[in-house]
Structure 1
Amino acid sequence: MLGLGSVIMAADALVSIKKKYPTSSFEIICSESIEAGIRSLKLFDKVHVIKDSSYLQIAQSSIQVITSFWFKRCWIIDLEVYSKLSSLLSLWTLAVNRFGFYFDEVNFRNNINTHNVFFDTKSGVIENYQRMAKEAGVITFERYLIEGYESRSAHQRYSYIAINNTCSELARERLLTPEQLKNICLYILENTTYKIALLGAPNDRVKMDEYIEFIGESAVENYAGTFQFSDYYNFLHQHCKLMITVDSAPLHIAQKLGLPTLSIWGPTTPQSRIIIDNFNQVIFHQAPCSPCAHISGELPCKGNNFCIKDITPAEIITKLKGFI
């Protein structure tokens, strides 16, 4: 797996496979960039890491990981949807049973996998992962919540509203504009008792400082890269009323912590990626060209993400009022 958000979306299917085969070692092959996040989920008995900082390291670590499976009786389940490399790695493990997704854009996989599962782009990603688990023998599905954070007290008083305006390098068009972010923050600070925690990874810290300078409020705090994962989970669970976020891994983490979310969508669609209920509200205009992220090689808007820009701060604030 290459993305932590994808692993979290697949978590219900993964924990169900693990419980279906309790005497098997449940292992994952992932990229180095998400290793810490993977370990924090405590889902896997062993984590195999492919180092991706250079082509040489990719080659060396891939060979090391692949050959470690040659003399084991194992199944390989490829949960990557678009990666051709993951399909080849699955093949080279020489596993007897190799499960993988296929659809028109990656139809070369049809002759690589022993068990092909159609990836339906019109249904939810979580549903597709569950379809994969069914192919692997799962009948009953479990709901995965991050260990130790199964419930939140209804009487807990919270100090912060968490805001996440970060995502991976893929589809940066998901991000809110600085003006949208500023208006949301000013409303919260002027009309509620909550402080604001800007979230992010260590490499987002400079950008969050720039946002804070633009907003001009000392009650907006930069938490990007501050925590190890266990402390990050604890901060969200114990100190945050809710999370306002774009489509990225923190959204899926929040849902697995039971933290209410207000998510804002444009190049991706909420119906395909999350469960929407009273605790998880969305804002989505359904532009004619959406979804485009991960699907179009060249975005129809050429990067001028009007699907996000056309969402007014007033619309976000109105939704937030009712949610709080």
Structure 2
Amino acid sequence: MENTSLGDLIEALGTNSSTVYVAPLIKYEYPDSDYLYNLYKPIFEDYPSIEVKSLSVFSHYKPFFAALISRDVIFHYHWLEFQDLKSLLGMPWKLLWIFLFKLIGGKLVWTIHNEQPHDQKFLKLHLFLHKKMARWAKALHVHCKTAAQIMSKTLNSPISKFYVIPHPYFPSKLVSRNEAILELKRKYGLTLDESRPIALIFGQISHYKQIEAILADFIGGKSETIQFLIAGTVKKGNQELGDYLKDISAKNPHIHLVTRFISDSELPYFLNAANVCLFNYKEVLTSGGVYMALSYNIPIIAPKLGCIIEFEKQQDIHLFETDAERNTLLKTISLA
């Protein structure tokens, strides 16, 4: 199974004049950090005859009616998941238009980001829906060969249906570490010490990232040399974790917390201030955070899971299988 490009996949399914409908919405206002924008950026730049239109929840009907008029329509779907009963109520509407689009011969592409929902809720229902989606899809898009092998078994789908299109890298803006730390102090009032290493944990704050497990091994005087910088919004349903981190950061001068959305203009300061980016996923198939850190050439510590496995031999990416390995790597790399 060889890597391909999104443009090649689109042309294989349609024609050079295809219209590609994308759900959910592409955040054009965040070109440096939005995954969807950077995934489709080569299409915007190199395939002028392919039109990309992104869809809100309420406009899922548009691909169906477009496909009634033209065969050169592709519906590219991402993140078919729900977290609670409220979001579950929107699923019938989404699935109705996906199914009707497929029923009239529409070309459906599904990008598989996770083997299971991160919050581990409604697993049986998710698996049922995901197997349906895999059968309806003309092509299944994953970001690495490891993910194709995992999801082929999970979804009982033939490996021939999978297309490996690598995860996009993100644009980077490099500034000096001192400048980055000074800006974080000015902007957020953080009390970072320039003379000590900073381990960055960034992205949405959620239980599946096991942030509290890392801190439990290092707070309380066990390692006064390492500072932890945790930055990102608290994911819906994880408010208890957010409150815990606020409480523990207020009591410990080595833990610095920013629980808000980090804009494109501010993101470089967090990444340039860090000596190492730390990921402690409980489970993961593809990690956008790892690719963001790679764009900034920061040493990475991450679990040997999903697509991350394929970085095992890459310089400055250090993988672990146990908590003890993670802690040893963090101490060694931070002090180096």
Kindly point out which one of 1, 2 the value 21.9 was derived from, the read-out being mean count of other Cβ atoms within 10 Å over residues 2-9.
1
Mean count of other Cβ atoms within 10 Å over residues 138-145: greatest across 1, 2 for structure 2
Output 16.5 (mean count of other Cβ atoms within 10 Å over residues 122-129, calculated) maps, among 1, 2, to structure 1
Of the structures labelled 1, 2, one was used to calculate mean count of other Cβ atoms within 10 Å over residues 82-89, giving 16.0. Name it.
1
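Each value in this text was obtained by applying a stated rule to the coordinates, not by laboratory testing. All values reported here derive from a predicted model rather than from experimental measurement. Cβ atoms are built from the backbone, for glycine too; each structure is taken alone.
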